[in-house]
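Every number here is computed from the coordinates shown, using simple stated rules; none is lab data. All values derive from a computational prediction rather than experimental measurement. Cβ atoms are built from the backbone, for glycine too; each structure is taken alone.
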Structure I
Amino acid sequence: MVPLLMLAFQQTQPAFDADQAWSAVSRRIRTLYWAQSSDGDRMNRLLSDAEPGAKACKSVSEFNDVVDAMIAKFGDSHFDFLTQDDQGYYLFDGFQKGDKAAPMPNIGAWFKKTRDGYTVQMVLNGGSAEAAGIRKGAVVTKVDGHPFTPVASLRPNVGKSVTLDYRTVGPDGSVQEKRALVTVSETPGQDMFLDASRKSERIIERDGKKIGYMHLWTMANIKFRQLLEDYVYSKAKDTDAFILDIRDGFGGQPDGYGDPFFRPEVNLQWTAGRGGAWNQLFGYGRPLVVIINEGSRSAKEVFSYIMKKSKRAILVGNHTAGDVLGTSPSAIGTWAYIEIPMVDLKVDGVRLEKNPVQADVQVSPEFDSQGNDRYLEKAIEVAVQKTHG
């Protein structure tokens, strides 16, 4: 017997209106798509092909699958459809609503749906997943014995500890089944990345040298730029070199992130009338190493190109993603966002879309069989070498 309260709740839920949802999605694509002039016929054909299936959908999940399949045929970066069961929804909500963004249940990891589960794309600094020893590349299948999804399966467990079942694949192809206890938190998407960037800060000592390090997870808003500047000019001001890790994460706007490293290094000494005094570092001119990989995308690729061309930094790792079309999220009602590539970009006449920035010092693989970070180890080696001229 269905409880009366549950029955009343079910009866008040509005039916999914596929016609209305498709109208909103197709209208935005036709209005905003970057190649509507140069490739409008193909755009219209793909929309027309998807329309019957989209309008026949009976649920948000079915609609999501149809739109995702259509988007894949466009072949452009920065093109996605995200509902409240997708992690990216909460990142976009931060772009739209700032401090009023909806919180996202999470364990300090970011996932990509794959054939046999959800693969860990990012393990964020200071999160529960990192503390539990979960590594990038692990495939999570269950939470407390039930099928795992990155948002919906965690939502009822906010503030609780849960057991994750996952598997890893060794260098020899051997599969290991593992289990970990993690705590579910609830944080707005951008705040989660900001907190992880802050918790990544450390001073690495090697061969008598001090090296500042930060993993900047995204360039989403001014808070990330201020965080980088504050760290460079405070805790890292007496280091011999700096490593800026921009692997994975997301882009945003590259403006201003290079300022501390291009300014002339000047030490300012301030003295106040009643004897107060303080020093200020203006510019960081010491060696800089930037770590990149195939997950470094969007604004991070523009930043990488600038650093490479200017020779201000040595790029260590792999090539970037080659995903550089400009975008902005657009809300579909209160339940979804569509990300549409709106602007093409060339840097010095070079189109970075599908044309990744290559590392100066290439390393492969990213991690060894014990999970040690080979990119970071090489970056430390290069930084120490640069301090010796």
Structure II
Amino acid sequence: MKNPWLTIIGIGESGLQYLADVSQNRLESSDIIIGPPRHLRLLGLSGSKVLEWPVPFSDGLKLLDKYRGKKVVALVSGDPFWYGAAATILRKFSFDDIEVFPGPSTFGWAAARMGWSIEDISCVGLHAKPVEHIRSLIAPKRKILALMRDGDQVKSLAHYLSKLGFGQTKIHVLEALGGNNERIREIAAEEYNLVDVKHPVCVAICVDGLGSAIPLSTGIDDKFFENDGQITKSQIRALTITALAPQYGQHLWDLGAGSGSVSIEWLMRDKSLYATAVERDPSRCAIIEQNVKNLGLDNLSLHNGSNMEVIMTLKPPHAVFVGGGLTKELMKKLWAIVPRKTRFVANSVTLETETILQDARNEYGGNLIRFDISTARAIGSKNLWQPAYPITQWSIEK
């Protein structure tokens, strides 16, 4: 049975206008009220029991813990469970410790001002993330609502869209929605010149331009990845992701990750997925980090080291891809340590590693497939097929 000592109340620029009587009662009967200075000012709260939420945010969690057991009210923005503070608070406290009274979300206010149906648009929180996080959403005609940290971040977003070739994108800058200081302005990304944008702010984006959108398919073009030549090429990557068969919430080990293209495409299938990339070469680790940033992804853990050493320290996987550094010893070790139902996929170009895959199939079973891909190339006034190195792929579920 819940016995909450901590009440989380979501408010906006309209203050208590939308709060139920029960949440007002929580404020009046509380021992401690903690909130950002802006919220405290909106509600006209002061006195010995009123505390400002400190910066960084994590220090506020320590402050809450100090008053555990008292009647504490934490003021946060809008809907605490929609890109709000509640999820972070629940990492430290049990759900039995808290009760939540959500206020109108910024997304709800913004959709109402724009006349957009929320189910038809993408909503994202950029206030604690780099603007590149929005990369996979950027496609012509797409509508996006994004929570922003401040005016400088809105400016960075406009410049980022322009850099990608989407400078014609209309950015609607929405400030202090629902309050007396509400303001809405529209400007093209390539013409952005606003210098007085005030927090709290979000943007409504109507993407337009001739830049390159990231396809929704697997095997996206190699041009989206920085690499030094060590990359699982587009067509082979599509077949590899298909064999890895990502499912909700699953964890991939990408061993000998090279440019990180396989683990990155794994993550692009669903935001619930996460991956661990292992790469021996430090320069390639830097490439992986840059690709993760460029494509706006989370949930990738990168380890610089040898496959054999690193795998002994990792959380168990649901799927394993070996793109480089395959040895007989590694194969035996992997088979011994990963859980049942783990899916294995390994690609080989050389005769030596192909022999390892053949031996693995003989010992463990699974499927062995050979891919031969050729691309048309011009030779003078004629064209011919130029074959790539054939790829042997072994796949199995343990």
Query raised in the report: A value of 0.05 was computed for FRET efficiency 1/(1 + (r/R0)^6) of positions 191 and 367 (r between Cβ atoms, R0 = 35 Å, to 0.05); which of I, II is the source structure?
Result: II
Requested in this report: Assign the value 0.60, calculated as FRET efficiency 1/(1 + (r/R0)^6) of positions 119 and 255 (r between Cβ atoms, R0 = 35 Å, to 0.05), to the correct structure from I, II.
Outcome: I
Requested in this report: For structures I, II, calculate mean count of other Cβ atoms within 10 Å over residues 151-158 and state which one comes out highest.
Outcome: II
Report summary line: Taking mean count of other Cβ atoms within 10 Å over residues 199-206 for each of I, II, the highest value is that of structure II
Requested in this report: Work out percent of Cα pairs over 36 Å apart for each of structures I, II, then name the structure with the largest result.
Outcome: II
